[in-house]
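Rule-based calculations on the coordinates, nothing more; no lab input. Note that the structure is predicted; figures quoted are calculated from it, not measured. Cβ atoms are built from the backbone, for glycine too; each structure is taken alone.
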Structure P
C-alpha cells in the first residue's frame, strides 16, 4: 500500500488539554509527522499553550467547529450552554498568535503521497457532521478521493471499513487494536478518538499511530493526570460539568 516508512501520530479533539497532549506526545515517541484533526481548543483550560505545542512539533492540522467558534467565524447558537460558555472564555483568553494560527487552518487537507484526507467532522461537512454509523459514513465515500480518510469530532475511537460489496463495516476501536492497511482494497475512514475529552467511557487520552512502512494503524490510550487538568479548569472558572466529565470519559 505504501512504499516508504512513515510513522504519523494522528490526534484529534485536544480541546485545550495540555496535560493530556504532553502525555500523548511522550507516548508516541519519535514520529515523522503529527496530524491533528481539529478542535485544538474549546472546553479546556490551556488554549494558547496547546496551540504553541502543536506549532513546536510542526503539526499539520485542520479546523474544527470549536476552533472556529473561538475566533468568531461561527456563532455558538448550536452549542450546549456549557460548550458555548467555554468557547466564549477561550475567545477572551486567546493570544493574537494563537488566533492567527487557528484562523489559518483549512477545513480539509489532502496528502496525496500518503493517500490520506484529513477532516474534523466528515468530508462532505468538515465542521459539523458526526460520523457515528455506517450509513452516514458510506454517504461520504464520494466526497474524498484518497483511500484513507481521517476524521474526529465524535470523540470515539472507531473505523469504517469497506467490506468489498459497496458497504462499510462499522467498528469501535479498542485500545491497542491494530488494523492491517495492506489487506484492505477499498476506502476506509478512521477516527483516533479524543486526546483531551474522550467520550467512550474511558478517560484516558486517545490517539492513532499510523505506520505507513508496516502498513498498520494502531489505536492507543494513555493515562494522564486528569486531576491536574480539572484543577486548571476550576481555577479558570469553566463550567462544572466540563470539569467532572473528564474523569468519567463522557
Structure Q
C-alpha cells in the first residue's frame, strides 16, 4: 500500500456516518459536562440540543441539494417522479451551521431559557465537531484537495472516479481535509480557553468563531480540488458565505463594544 494512501472501501459510508454522529454526540456531551461542572442547568440544554440536531442535519442536507446537487436536478427528479435526490446524500457544513444556530433559538424558546446563557459553552465544541466530521470526509474521499503529488498527499475515490482511473492507479490530492480538521481542533482549544474569560450571556465568543472560521475556510477553499461547490465571480459559494460571516462577526463585535462603552459611561 502506498504510504500516503487512505484506502476507501465499501465501509466508507459507515465511517463517514460514524464520524458525523460521533461529532454531534461528543460535542453535546462536552457541553453538558461543562454546564454540570459550572453547576448550571444542563437539562434545558439537552432539550435545545435535540432541536439543534434537526437543524444541523436538515440545513446541511438542504444546502447540499442547493449548492452541490443543484436545484434544477431536484426539480427534474420531482417532475420525472424518480425522487432520485433522496438517494444522493451529502452534507454541507455551512448549511448545518446556519440551520443549527437557527434551530437553537427555537429550542431555547421551547425550553423557555436564554440561549445566550449557553453560548460560551456551546461555541468551542463547534469546531471540535467539525474537525471530527472532516476526518469522515477524508475517508469518504469527498471535499478533496487539488491535484498534488508532494509530501503527505492522499488519494480520493471521487477524484479517481471523475478522472476515469481504474486498476489500482490513483491521482494524488492535497490533504486539505486533515489540514482543516487540525486547524479546527486548534481553534476549539483556543475558543475554549477564551470562553473561560467571557462574561455569562455574552455572544462575543460566537462572533470570534465566525470571523476565525470564515478566514480559515476562505483560504482553505483555494486548496480544494472538487468542482461541485458552485462558483461566482471567481469565488466558491463557501467563500462568499465566509466573507458574509466575517463581515457579520466584525459588525456585531463593533456593535457590542460600542454598547459596552456606552453602558460603562
Structure R
C-alpha cells in the first residue's frame, strides 16, 4: 500500500510511500483522499501529519500510467483523484501539518497548498512543472504559498524554488534538517492536540468558511484548461517526451 495511516496520542500520521519519487497513480490519489477523510473523522484525532517516505514528498501524477493507458481514462481519473485528495486535505476536520522533503511538485503543491501548516527539510524544492507536461492546475494552491507575481513566474517558467523562499513568505512555518523533519511536524501537532478537540474542529471549519478563495471551484476551473490542452494534442507530445526522456517537439 503506497498510503499508510497510524493513529497515536491523538495524532494521525498519513504516509505516502510509492517509490521511486512518490508520484501517485489514479488509485493512489483516491486512496489518499479516503485515508485523510477517515482519519479526520475519528473523534480521537486532534491533528493530522501528512508526510512521505523515501525520495521526495510528492511528484504529482504518474505520467507513465497515463501514457500507458488507452484513451482518456487515466487523465480523467488523475484529475478526479487529485481533486478528491486536495479537497480531503482542505476539508479534513482537523488541522493538517505537511512535512515536506526533497521536492514537492505538481500534485504535491495541491496537497500542501490546502494544508494548514507546512514544515520543510532544508534544500526542499517546490514547483509546478505542469506547462512542461502540457497541463495546467494547482496554481490555485501555489497562490496560497507565494505572492501573485511569484506564482505567475513559477507557472510560466516551471522552475522550482527553495524552501527558504516559502519560509520568507511565511507559508512554510519551519525549515529544519532532514532528520528533524518528522519531529518538527509532530511538535506542532502535539501543541494542537493539547487544545479541545471540539474547539479545534470548529476553528478549522470557521477558517475554511472565511477563506477568500473557493479552492475547489478555482482548481476545477483550472482543470478545464488541461482537458483543452489534451484535446489539442499538445499534452500527449509533452508527456511522451517526458517518458522517453527527450525534448518535446511542439507544432502549436
- Thinking of P, Q, R, which structure, once helix-only ellipticity at 222 nm (-39500 (n - 2.57) for each DSSP H run of 4 or more, over all residues; to 500) is computed, gives back -8000? P
- Given a value of 28.8 for mean count of other Cβ atoms within 10 Å over residues 34-41, point me to the structure among P, Q, R it was derived from. P
